Each structure stands twice: as structure tokens, then as C-alpha cells.
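Just so it is clear, none of the values below were taken in a lab; they were calculated from the coordinates. Quick caveat, the model's predicted, so the values are computed rather than measured. Cβ atoms are built from the backbone, for glycine too; each structure is taken alone.
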Structure I
Amino acid sequence: MKKNLKFGITAILVPYCLTTSAQEKTLPGLKQADLIADYRLAVDILKKQHPNPYKFIDSISLERKADSLIKKAAAQPGILSSRQFSPIQLIRDVHTNMSFSAENSRDIYAMIDFFPFPVVIERERIFINIKGTEIPFGSEVLRINNMPVKDIISALSASTYSDGHITTGTDRASADFQLLFSLLAPSRKTFEIAYLAPGSNSPRKVTVPFAKPSQAFHANRQAVFPLNLLQRAYLVYRNYDDETQTGVLTVNTFGLHESMAYKEFSEFFREVNKRKYKQVIIDIRSNGGGNPGISALLYSFMAEASFKNVYNYRTKTINIAYPEYAVDDNGRRLSDEDIQNNKNFLYQRFDKDSSGFYVGNERLKDGLSENFPPDKDVFKGKVYVLTGGGTVSAATYFASLVQKNKRGMIIGKETGSGENATTAAWFLRYMLPGTKSILTVPMSELYFFNAATDNGRGILPDREVPLEKFTGYLQAGQDPEMTYVLELIRLGK
């Protein structure tokens with residue numbers, strides 16, 4: 001799968017911001033003026049198309065802050081440094097993004113002078129995540145070019161957003177740190193890094209040259225953490241540990257066909273029941289969501305009784321704003337027939353309520369089992385669920401089912417999307433005319449358990465790995481959350 005560069009905003013412009021070269025490299029087909037025009041058009045589209053654009057920001061503040069950011073973007077020396085001032089994430093929606101086209105992404109990657117080392121970001125701290133370099137693996141970075149780590153992370157907020165007020169989006173950004181940090185100053189030739197080596201209290205400094213794109217890409221592939229790369233290479237992966245009598249099910253998406261999901265889940269739980277295991281660990285730290293019905297299906301394998309599986313959709317609009325820019329997944333312009341079919345689908349399934357929102361009707365909920373029974377192969381032992389900033393959308397719903405029904409322990413960090421609501425289901429893609437960038441906009445909100453409000457927070461864990469333990473596990477080359485929960489199991493806690 002090709003990964004496009006994401007745009008975003010810098011929530012707080014820090015005084016230590018890296019200076020960019022006046023000779024920032026340029027692309028012949030990508031002009032800064034076109035990007036600025038696309039920013040303005042994207043904001044207009046979001047005002048009209050987003051299902052709830054003013055949930056976390058009022059209309060006056062959105063207008064003022066967007067205008068301020070766009071002016072700062074226009075004042076930058078080039079298009080790459082302008083991207084840190086994108087207004088898109090003022091909406092505070094994990095599913096809304098603006099990305100360069102695949103072709104431009106490739107060309108941009110080739111023209112950046114990269115920070116040479118992959119890192120792990122954990123609770124506003126940064127650790128070196130590669131062995132055999134000038135800096136020991138697991139060293140804690142204190143400053144880069146005299147910019148403190150806290151301010152570096154603030155400057156990266158353009159790419160670490162989540163729903164509402166959630167701050168764990170750095171979980172998703174760690175793997176792209178070399179790219180995201182380098183975009184702040186894409187022509188930087190050297191990096192002075194102040195760091196603490198593992199076990200040392202004395203800061204050290206080293207100056208290293210930039211990495212060429214091929215070197216940076218290679219270094220990223222040599223990153224040590226996360227360690228469960230095999231498990232994350234599959235949609236669903238199963239592990240069995242006879243020593244601790246623990247089954248581990250890694251579920252990286254709920255975007256699965258029901259038949260496939262049932263096969264994977266049932267085979268796992270039949271096996272753990274056959275082996276008479278005492279507990280299971282469900283790892284959804286990298287689960288970007290999918291169908292909440294599949295989340296309920298997974299929960300049915302551990303439910304103690306029939307449970308409420310209740311959610312619905314709502315949106316401010318069932319129209320399509322700026323249809324002339326709407327495209328399909330392959331970049332083809334949507335035809336008039338496509339547009340009309342989309343409108344008909346929404347018109348049939350959403351009814352306007354007294355508040356002015358369109359709410360999903362019974363036709364939209366057709367087939368939804370609101371009183372969901374336990375599966376015949378239900379597991380009755382202990383349940384542990386690993387979550388983090390990469391736990392988004394339907395994955396958050398699964399964590400919510402576990403927590404609300406008091407069926408297991410949530411371990412890790414706050415989920416990347418909301419406990420009460422997120423955006424989901426259907427998405428519109430717009431190809432913006434200046435830069436051919438793609439703006440992705442969700443068409444509806446998803447509300448769980450008939451929630452009436454959204455406090456902008458995700459599922460909070462029952463336990464978070466203590467930071468001292470986290471760094472110790474990391475420096476020992478161990479998966480912190482997984483190692484922590486296995487320790488709890490061994491200690492009977």
C-alpha cells in the first residue's frame with residue numbers, strides 16, 4: 001500500500017522552530033501559491049461537507065485560526081515548510097486528512113534531507129530506535145539542534161492529531177518521525193543531538209549528517225520497536241503460550257468480511273478453550289477500525305451474557321459539496337450518476353431531527369443485532385485488551401464494549417478516537433485543483449450506545465505502563481505493553 005504524506009496544523013508555534021533554507025528545493029509541478037489556494041478550498045469544503053465541523057471549534061474561531069495559519073503557510077520559503085501550517089486538523093477529527101498525490105509524495109520524498117534515525121515517542125519523550133549507530137539504541141533524545149523534545153512534539157502536532165482532545169496520536173506518528181521532523185526544515189544538512197545513553201545521567205552531544213532518502217528508508221526498516229512486526233503483518237494473528245496459559249489475538253482491522261472474521265475468531269477461541277487457558281490478550285494497538293458489527297462479533301466470544309450492541313449515525317448534511325472535485329479511490333471524477341446514487345443512498349437512510357441533524361433511520365440499521373448473544377465458543381477466563389493512539393474507530397468501540405461491560409482490563413494508552421463518538425462509515429474524496437492533493441472527508445458521525453454528547457476523549461486504560469518500566473522494557477528490546485501484561489499475569493495481578 002502506498003502511504004501519502006499527511007497535512008495538518010501546528011497547534012502551538014514554538015519559538016525554537018527549525019529555520020528553513022531560503023533555497024528550499026522545489027518541484028516544477030507543485031507551487032506554493034497552488035497549495036495556499038487548495039488550503040482555502042479545503043476549509044470551505046469542510047465547512048459544508050463535514051458531518052459536524054463545529055463540534056470542537058466554533059465557526060468564528062475556525063475562520064480566524066484558519067486564516068492565520070494560511071497566512072503563515074504563505075510566508076514560508078517553500079511548499080514543504082508550508083505544510084506545517086495546514087488548517088485541516090482544526091476540525092479535530094482523526095479521519096479527516098489532506099494528502100499529497102502518490103506521484104507528488106514520491107517526488108517530495110526524494111528531495112528531503114532526512115533526520116537519520118528512527119525513534120519511539122512516548123509521553124513527550126523520544127528514544128532512539130535503531131542499533132549500531134553513533135547513538136546507542138534506547139538513548140533518550142533531549143534536544144535536536146537546540147530544540148527541546150517537548151517543542152519538537154508540539155511542532156509535529158500537524159501529524160499527530162486524534163479526535164477531540166486526545167493526545168496519543170504520537171503512537172501513529174513515531175514510525176514516520178524521520179519524515180515528519182525533516183519536513184520542518186527539509187534542507188537541513190546536519191543534526192546536533194543531545195541525548196542520555198541508557199543507564200547514564202550525563203547528557204552527551206553528537207552532530208550527524210543528514211541521511212539521503214534511500215538511507216533514511218533503510219534505517220526506518222531497521223527500527224527495533226515495535227517488536228510484534230510479524231503479528232502486525234497480518235489482518236489477524238494468533239499466538240498461544242502454554243507456559244502462562246495465555247492466548248494472544250492481534251486484530252489489526254475490523255474491516256473484515258463477517259465470514260472471515262468469524263473463522264479467525266472462532267478458531268482462536270476454540271483453541272484456547274481446548275487448551276483450557278486462563279486468559280487471553282487482545283492486541284488492538286494498531287487497529288484502524290472498520291465495521292463496528294465485527295467489533296461486536298469479537299466481543300461475543302468473551303461476553304458473559306447478551307449485551308447491548310447499539311450505535312447510530314448522524315450528519316449535518318446529506319448533500320455533496322463541490323461535486324466537481326469529488327473523485328473515487330482511483331482518482332476518477334465522480335459522474336453525475338455517481339453523485340445522484342450517493343445522494344439517493346443517504347436520502348433513503350437518514351431523517352432530519354429537531355436539532356437540524358440527519359439521523360440514521362431503521363433502514364440504515366437493517367440487520368443490526370442490538371441484543372447480541374454470546375457465541376457458542378465463548379471464553380470465560382480473564383481478558384486483557386491492549387490499546388493506544390492507533391486504536392481508532394470500530395476498534396475503540398470494541399474497547400468500549402469490554403470496559404462498559406466490565407469484562408476485562410484495558411492496558412496501554414487512551415484510544416485515538418472518541419469513547420462516545422467518532423466519524424466513520426462513508427467517506428468522500430476530493431482532488432483539489434492546484435496541487436492534485438486528496439482531501440478525505442467522512443460523511444457521518446458514529447455515536448455509540450445512543451450517546452447524546454461527545455466529550456472529546458477516548459477510552460482511558462485501566463492501567464498504563466509506568467514510564468520507568470516502559471523505558472526499561474524498550475532498552476531491553478521488549479514490547480512494553482505486552483511484557484507488562486504478561487508480568488501482571490505471572491504475578492497473579
Structure II
Amino acid sequence: MGRLFGTDGVRGVANADLTAELALGLSVAAAHVLAEEAPGRSPVGQGGRAADGTALERHRPVAVVGRDPRASGEFLEAAVVAGLASAGVDVLRVGVLPTPAVAYLTGALGADLGVMLSASHNPMPDNGIKFFARGGHKLADELEDRIEETYRGHSTGAPWDRPTGEGVGRVTVYDEGFDNYVAHLVGVLPNRLDGLKIVIDGAHGAASRVSPEAFARAGADVITIGTDPDGLNINDGCGSTHLQLLREAVVEHGADLGVAHDGDADRCLAVDQDGNEIDGDQILAVLALGMRESGALRKNTVVATVMSNLGFKLAMEREGIEFLRTAVGDRYVLEEMKAGGYALGGEQSGHVIVLDHATTGDGTLTGLMLAARVAATGRSLADLAGVMERLPQILINVPDVDKSRVTTSPELTSAVTEAERELGATGRVLLRSSGTEPLVRVMVEAADIEQARSVAERLADVVKSALG
């Protein structure tokens with residue numbers, strides 16, 4: 001049996017791969033691992049209160065639990081809450097909120113762990129479970145391994161040590177989470193957004209209420225699309241993976257820019273006033289220059305991944321900003337940022353981490369900071385993003401192959417070596433297995449788009465034949 005945890009929690013088709021039984025068992029295991037030494041304390045956080053106004057007492061460990069609007073999240077949330085409470089953990093149910101909101105509230109309320117139910121940008125039938133440790137931080141591999149080992153050990157027959165009587169956890173609806181999180185977002189902005197017209201695409205996901213509210217409180221004139229979740233339409237032809245509707249809306253309304261989130265709103269992509277896409281690399285470049293100007297870009301360094309466009313690297317070198325690359329995955333970006341004491345990092349896909357204000361990628365915060373830069377400079381987003389030129393980059397996803405052999409196939413290694421020889425110093429090749437989906441990603445970058453496309457298609461064919 002393979003490892004349950006991927007690059008971003010545990011994911012699968014809800015009620016097939018990710019069952020209520022699995023969700024319950026993992027939650028109990030996480031409670032034992034993450035809250036095993038939690039001391040008893042008085043009120044949660046700083047004056048935390050339940051919906052009826054009474055203080056939340058800390059006689060037991062506390063967990064914050066949130067979800068995106070997927071229909072399957074309803075039964076999976078019930079399973080997670082049941083597992084945590086049965087393990088003696090008090091649960092604060094914050095309802096439908098973005099992943100970074102759950103991370104923020106876990107830290108702000110002094111909770112011992114956080115749980116988010118979402119499959120991010122994946123299609124509606126999928127769902128996932130993501131755990132946060134104290135402070136709202138993503139789990140290190142070692143902690144995920146301990147949770148999985150604990151879960152597997154007890155699922156094969158070893159009994160849990162179950163509390164009874166007053167030792168069982170209590171469950172509270174924590175409605176204040178929405179306002180607390182939005183106030184935090186608006187409060188960290190360097191300036192207001194008055195005078196800007198902004199279109200927001202919420203992907204019918206977790207930010208459908210949060211993002212429009214935050215932008216409006218910051219002073220923007222907000223137009224919304226993709227903000228009517230019904231449990232089934234999340235990521236369906238909208239959001240950061242489908243930008244066409246946002247492009248059209250920005251042009252139609254004469255907006256200054258548009259912001260698109262994914263299902264759990266831990267990422268943000270944008271479009272400029274003409275409807276042109278502004279990807280995560282360009283957003284990072286704009287924010288890096290702004291943060292350097294204000295003195296917030298610690299060590300004059302930005303962290304990104306091997307998927308970042310070569311044009312981003314060249315732009316940072318030209319601007320005199322150090323650029324560090326990590327493996328793909330915002331968790332690896334975050335690890336490098338923490339280890340080196342850096343303030344800004346992210347991915348081309350729109351996961352942007354501003355470590356002074358968030359412990360994980362935050363799509364709403366990213367969009368707000370990007371808009372704030374536009375407002376502060378009086379320049380268009382297109383002008384600001386022009387600091388870097390995107391070199392042609394072709395990405396092909398190859399499904400239904402044995403992704404575990406992507407680094408060991410002699411045939412594939414030979415094909416990659418030949419492609420790199422052909423591209424020379426003006427391009428590069430990257431093959432990697434997806435951490436969240438059953439496929440291999442083939443990325444080719446070159447000065448000429450036709451050459452990039454030709455090489456990428458040839459390598460994709462080799463992946464199919466060698467790993468199929």
C-alpha cells in the first residue's frame with residue numbers, strides 16, 4: 001500500500017478513495033500525534049467566544065475545522081469532527097472558508113491543530129484532508145508519517161485509548177472566523193484600493209464570500225463571477241484553472257484587473273485590464289519589487305520552484321534580487337523560506353506566500369497585495385507585470401502512466417538527454433510526477449514556442465510508450 005499523504009494532504013475521489021471511515025480514522029490519529037502534549041488552558045486564543053457569546057474553555061486540545069463547498073465535504077466534515085471529538089479534542093467548526101483562513105485561525109485562536117477539507121483545484125468528485133500543526137503551519141513529512149503510522153496501526157486492530165464522560169471533545173460552531181479572517185487580510189494591506197474596479201472569480205469555491213468582502217472593505221469597486229457555490233459547481237469552467245470568463249468580464253466592465261482563485265483559495269492568478277493572464281511568476285515579480293521598495297523583502301531574496309519561467313529568473317537577476325529554486329510544491333517553498341528567513345516565495349500556479357502575514361499560500365491576500373501595488377503606483381497591472389518577459393513554455397500532462405518510474409526509465413532518460421542537447425542554453429526540460437493526480441507533467445521551455453511545442457510533444461509520446 002502506497003503512502004496516503006501526497007504533496008498537499010490526503011486526496012482522492014470522495015466516498016471511493018476518501019471515505020468517511022478513512023477521514024474519521026485519520027482525524028483520530030492526527031489528534032493523538034498533534035495534540036498529544038497539549039496543556040489545559042483557559043479561553044481559546046485571546047478572548048475567543050462561541051456563537052452564543054460564552055467563553056470557550058481550554059480543558060482539552062482544540063482543533064479548527066473548515067471546508068470548501070463540495071457536497072462531499074458535508075459528510076467528510078461530520079466524520080472528521082466525530083473523530084476529533086471522540087479522541088478528546090474540542091472542535092471549532094468554522095464552516096466554508098479558504099484553506100489559508102483555517103491556517104490563520106488555527107494560529108490566531110491558539111488551537112492545537114487545524115483541519116481543512118478540500119481538493120483545491122481538482123474537479124468536484126474529488127476531496128481531500130489537510131492538517132495544520134500549532135500556529136497554522138503545514139506538517140513536515142515526519143509528522144505526516146507519524147499520523148499515517150498511527151492510523152495504520154489502529155486500523156489493523158490495536159484499540160484506541162478513548163476518553164469517556166467529560167473527557168470527550170465538545171463541538172462548537174465558530175461563526176466569528178469569517179470576520180476575524182477578513183479583518184486580518186484588510187489590516188495587513190499597505191494601502192487602500194479606492195478607485196480600482198476589480199473583477200473576482202471565486203471558482204464557486206471557498207473564497208466566494210471572503211474575497212469579495214475583503215476587496216470591498218479595502219475600498220475596491222467589486223464585480224463578482226463564480227461566487228454562487230451549490231456544492232457541485234466548484235472549479236467548473238471557472239476560477240484560476242479556467243480564466244476565459246474572467247478575461248471577458250474584465251474587458252466587458254472596463255475593470256482595472258481581475259483576480260481568480262481556485263477551489264480552496266490558496267492560490268491566485270490575475271488578468272490585466274486587456275484580459276491578458278498574469279501568472280504566479282509575474283505576480284511574484286511585481287510583489288518582490290514592491291516589497292524591496294518598502295524594505296519588506298528580507299535578504300533581498302525571493303523563493304520559487306523549478307517550474308518558474310526562465311524569464312522570471314532573468315528579471316530578478318536584472319533587478320538585483322536573489323532567486324532561489326526549490327522542488328515543486330508550496331510546502332517546499334515554505335520550508336526554504338523558513339530555513340533562510342525569507343519573506344516572499346511562491347509558484348507559477350499562483351501559490352504565493354507572504355510569510356509576514358500568512359503561514360501558507362493565500363490567494364485572497366495575494367490578490368489584495370497585487371491590487372494595492374497597482375493603487376499605490378498609479379500604474380496599470382500590465383505595466384507592472386512587464387518587469388519580466390515570459391519565455392515560451394509548453395506543459396503537457398500525460399495521464400494513465402506509471403508515474404513512479406519517471407526518474408528510472410532508461411528510455412525516458414535518454415529522450416530527455418537528447419532534448420536538452422537540442423535546446424542548449426536557451427531552454428530546459430522538466431519531467432515530474434504529479435503529487436495530487438495520476439499523471440506525469442512534461443514541461444519544455446525554449447526561446448521559440450514551436451521548438452518548445454515540438455520537443456514537448458515528442459517527450460510526451462516517449463512518456464506514454466515508456467511508462468504506459
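Quick one: helix-only ellipticity at 222 nm (-39500 (n - 2.57) for each DSSP H run of 4 or more, over all residues; to 500) came out at -9000 when computed from one of I, II, so which one is it?
Numbers: I: -9000; II: -11500.
Source structure: I.
Could you tell me which structure in I, II was used to calculate P(r) over Cα pairs in 10 Å bins from 0, in percent, for residues 261-364 alone as 11, 26, 26, 21, 13, 3?
Working: I: 11, 26, 26, 21, 13, 3; II: 16, 53, 28, 2.
So the calculation was done on I.
One of I, II was used to calculate mean count of other Cβ atoms within 10 Å over residues 165-172, giving 14.2; which?
On the way: I: 21.0; II: 14.2.
Here the read-out was taken from II.
In terms of relative contact order in percent (Cα under 8 Å, 6 or more apart), which of structures I, II is highest?
Numbers: I: 18; II: 13.
Top value of relative contact order in percent (Cα under 8 Å, 6 or more apart) goes to structure I.
A value of 36, 29, 20 was derived for semi-axes √(5λ) of the Cα gyration tensor in Å; which structure in I, II was it taken from? Don't skip to the end; give the middle numbers.
Numbers: I: 36, 33, 18; II: 36, 29, 20.
So the calculation was done on II.
Going by mean count of other Cβ atoms within 10 Å over residues 325-332, which of structures I, II comes out largest? Can you show the working numbers first?
Details: I: 13.2; II: 19.6.
Largest calculated value belongs to II.
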